[in-house]
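Derivation of every value follows stated rules applied to the coordinates shown; laboratory data play no part. What you see is a predicted model; the values in this text were computed from it and never measured. Cβ atoms are built from the backbone, for glycine too; each structure is taken alone.
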Structure I
Amino acid sequence: MKINAAGSGHAGHVKIGDAEWLPYDAKLDKQKKCLEKAIEICKNNIRGSKTCNDAFTKLPGGRSFDSIFDDNSVWISYCPDKTVYGYTIISGVDISICEYAYMWGLWSVVGTLVHEMGHINGAGTTDHAAEGTLLSCGLAKVHDPTIIGNRETEPIYIA
């Protein structure tokens, strides 16, 4: 995975409604640093986890967490939306972490990143599959049992 930073040359996905895939520029330094910490947590605490990899391989795309995490064609962008945690085009390669996730803190960003990776792996928007991966990936404290594809309720956990 790569961060879509200013000057990276990555053209994020086109805007769809409120969903945007923007580069992290100088104005977003705080968010970019938080994302870098979230990626490090995924690298050091989740990558290599058998239970997490097994949960991911059961998703429609059949890929492991490690496979998606190590995939340099997957990009992480920024979205200024303050009402949802993130966006992903199902089975695509572009994740966008929204300002709302950053407002809740580091662990919210970690959980959002893993959730969105589930969508990269084919998890749909009408079931709990993407959010359900958090339970197998050591993120039970940020798992929300009410999320079906996307959040429709207020957060139940503050990181």
Structure II
Amino acid sequence: MSRTLDENGPELAPGTLEVLQAVTRVLAGVALRSLDVLHSAVTLPQFRLLAVLADLGPVPSGRAARTLGLDPSTVTRLADRMVAAGHVTRGADPRHRGVVTLELTASGRGLVAASDEWRRQELARIMARLAPRQRAAVTDALGLLVTAAGDDYGISANRPVPL
């Protein structure tokens, strides 16, 4: 089988990037549809903040901003809306009074849980279309991809990926 050289990385088998692009579209579609179950309670950027707080727990707003790849002022505006809606609370770091912390409320945890549950059901429905050996192969391959991506793509040390 011939291999192609990607200008940004190692040699890849033909079709690899196309398959990865297609998987990205499928998973992004599942993620976006999972917000529908929330009945417009939050926007995608707001949900991303809630998801980060669900992963990290109470965290300084600056760390939330770095995790999201956003400016601190953008996270402050997102947090303002989430605090007003009752999904996030603000606090202060007892060791550093000037550090603002963010934490999910029960309402915020409920939104993340509802979205996560819908995604789990939808992914299970999609995987059920495959034979057991195919499901195992997909699970193994995507587990390797997630591990290779690491922390740069939202996998928290608090939530290791089982292989």
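Observations, loosely collected:
- Highest-scoring label, criterion being distance in nm of label points 7 Å out along Cα→Cβ at positions 43 and 139, among I, II: II
- For the structures shown (I, II), Cα Rg over 2.2 N^0.38 Å is largest in II.
- Which of I, II yields -10000 [helix-only ellipticity at 222 nm (-39500 (n - 2.57) for each DSSP H run of 4 or more, over all residues; to 500), calculated]: I
- Taking distance in nm of label points 7 Å out along Cα→Cβ at positions 91 and 123 as the criterion, the top-ranked structure out of I, II is II, with the highest value.
- Structure with the greatest value (metric mean count of other Cβ atoms within 10 Å over residues 19-26, set I, II): I
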